[in-house]
Each structure stands twice: as structure tokens, then as C-alpha cells.
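Multiple structures are listed underneath, in C-alpha cells.
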Structure 1
Amino acid sequence: MHSLTKFSVWSQWSLREQLPGIEFPGIYCIAISEDNFSGHDFDWSENINYIGMTNSTSGLKGRLKQFDNTLKGKTGHGGADRFRYDYPNYDQLVSKLFVSVKYFRCDVRTNSPSDLLVMGDVAKHEFECFAKFNKKYIIDARYNDKQNTKNLV
């Protein structure tokens, strides 16, 4: 079985590639705050605006890069498209954007039973995160709620 990690401390968006385990699949939470969350322990804050996951070969690093590219105006990440509707100015948004990740150590390029089980754990954990957030705040994270946010695409 994989070694279970916890969510990282919050990081400024611009420093996300320095987060531990960024090369692995996992879960990421993105928060918008005027306060500097950087270096603070992860908690289920109402400032969390998006919860996502990846099992891609490029890991969390690749998925967060895709998110960043979409915030800059490219396509490729539906959640980031929803952010852009409210935050069309990239520089103004990223100055108050923070991310925390929880990685799952495995090799997504294999079909080994142990790696497949870990990839299943990642997907299951994303739904557990949705449920934790919804239970605490009685709503979905703002940009996970596709019915109540506008999409540019």
C-alpha cells in the first residue's frame, strides 16, 4: 500500500512547484485570500474555491500547470475557466491564490495492481474532500459547482 501523506502547508500559487510530492498524482485545493496563507497548515477554509485531482503521468505539477495556463487564457482546465469568469486579470488573481496538495506515491504508467489501487485511492479521496467541504460549509467549493458558476467555454 502507498504511504499516506497529509495535505501540504499552503503555498503561494507562484511557488507551487516547490511543494512536496508534486511529481506524483494527488489532490489539490486552491484558495483565494487577501490574507497570506503561505506556510500555514492546511485546513478546510471557506477560502477554498476549488478541489481537484490528477492521475496523469505529469502528476500534480502538470495538472497545476494546466490550471495556470487556463487562468492565463489558454484552454484545458474547466475549473480554471470558471475562475477566469470572475477573475479575468491573471496578475490580480495569482497574487491572492494559494494551493495545498496531497500526493499519492505511485507510478501511473504501470498497470500493476498496487499502482492501480493507489490511483483509485486518489479518485476516491477527491470525493471524500468534496464531501468534507460540503458537510462543513453546506455548499460545494465555488468553482467546483458547475451549476452555479458561469463557464467561458
Structure 2
Amino acid sequence: MISPKLVRLIEEHGEQIISRVISQIRREPQMTHIHALMDTELREWGRDLLEHLGHWLSAGIEEDLARRYERIGRVLCEQEAPLSQCLRGLFLIREKVMDYLEEQVLSKTHVDLYAEEETERRLNRFFDLLVIHLAHGYERALRKAAVANV
């Protein structure tokens, strides 16, 4: 069972988590294209994801999520962002969310640990879906561009 309390913590502190992500991106020299993006653009994407996490984790919205992240993948492809850097960005968000959760769960009762573990498991599945749909949108845009160039 996913912990509504932990999801709420992530939503309420999304700005802090995104600041950590941006800081990490700025430290990684291989993230050259993502470095070129404005902090405001990165914050906007992160904010949309984390401040509405409870909504995104709700059952029955996978189609909305798929459409949104396939569109993001297409836009990133059109901007000629390397797919590896786009995926690394998503992985950094997941990593910083998990780090934040670990910091916040101070009480380590069996119930707390179970709730944290289940929340992390659900978040991992969620981020896997984001990666799949972003890559799918990116690949479709690549194929479309290849056909247009023939």
C-alpha cells in the first residue's frame, strides 16, 4: 500500500527536490544539452511531475500519463536533446525523490518501513512508465523525421 503521507511530503517539498536535481544536473559534465535548458524550464517540468504526484499515481490515468510523456519525448527529440540525457534527467528525479523519502522516514517501525518500501516500489514502477513513454515519443519523432528526410 502506497503511503499517502509520503506522497504528500514529496508533493509539498517538490521544489526542494527539484533544486537538488538541477544542482546535480549542473555538476554532471555529460549533461551538456540539459545544461543549456533554463532553470525555469527544468523547474516547470519537475514541478508538474512532483506537485501532482498523487494524481499521477492514481489508478486509471496511465493513458493521460502516456500521452503527456510521449509528447515530452517528441518535443525533446525535436529540440535534438540526446535521449540518454533525457533519461538521465528522469533517473535523477527518481533518485532525489528516493533520497528525500529516506531522509524523512525517521521513525523506523515495521509499519513505517513497509509503507516506505511499498511507496518506493510504486514510484519505481511509475518512473519506469515515464521512461518508456518518453522514449516511445522520442522514437516516433525520430522515425517521422527520418521519413520526412527521405
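Read the figures in this text as sums done on the coordinates, not as results from a lab. Since we're looking at a predicted model, the values are computed, not measured. Cβ atoms are built from the backbone, for glycine too; each structure is taken alone.
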Work out distance in nm of label points 7 Å out along Cα→Cβ at positions 55 and 95 for each of structures 1, 2, then name the structure with the largest result.
1
For semi-axes √(5λ) of the Cα gyration tensor in Å computed as 30, 18, 12, the structure of 1, 2 it came from
2
When mean count of other Cβ atoms within 10 Å over residues 23-30 is calculated for structures 1, 2, the one with the largest value is 1
Structure from which 3.0 was derived, distance in nm of label points 7 Å out along Cα→Cβ at positions 79 and 119, options 1, 2
2
When you work out distance in nm of label points 7 Å out along Cα→Cβ at positions 31 and 63 for each of the structures 1, 2, which one comes out largest?
2
A value of -11000 was computed for helix-only ellipticity at 222 nm (-39500 (n - 2.57) for each DSSP H run of 4 or more, over all residues; to 500); which of 1, 2 is the source structure?
1
Identify which of structures 1, 2 gives the largest calculated value of distance in nm of label points 7 Å out along Cα→Cβ at positions 87 and 127.
1
Among 1, 2, which structure scores highest (criterion: relative contact order in percent (Cα under 8 Å, 6 or more apart)):
2
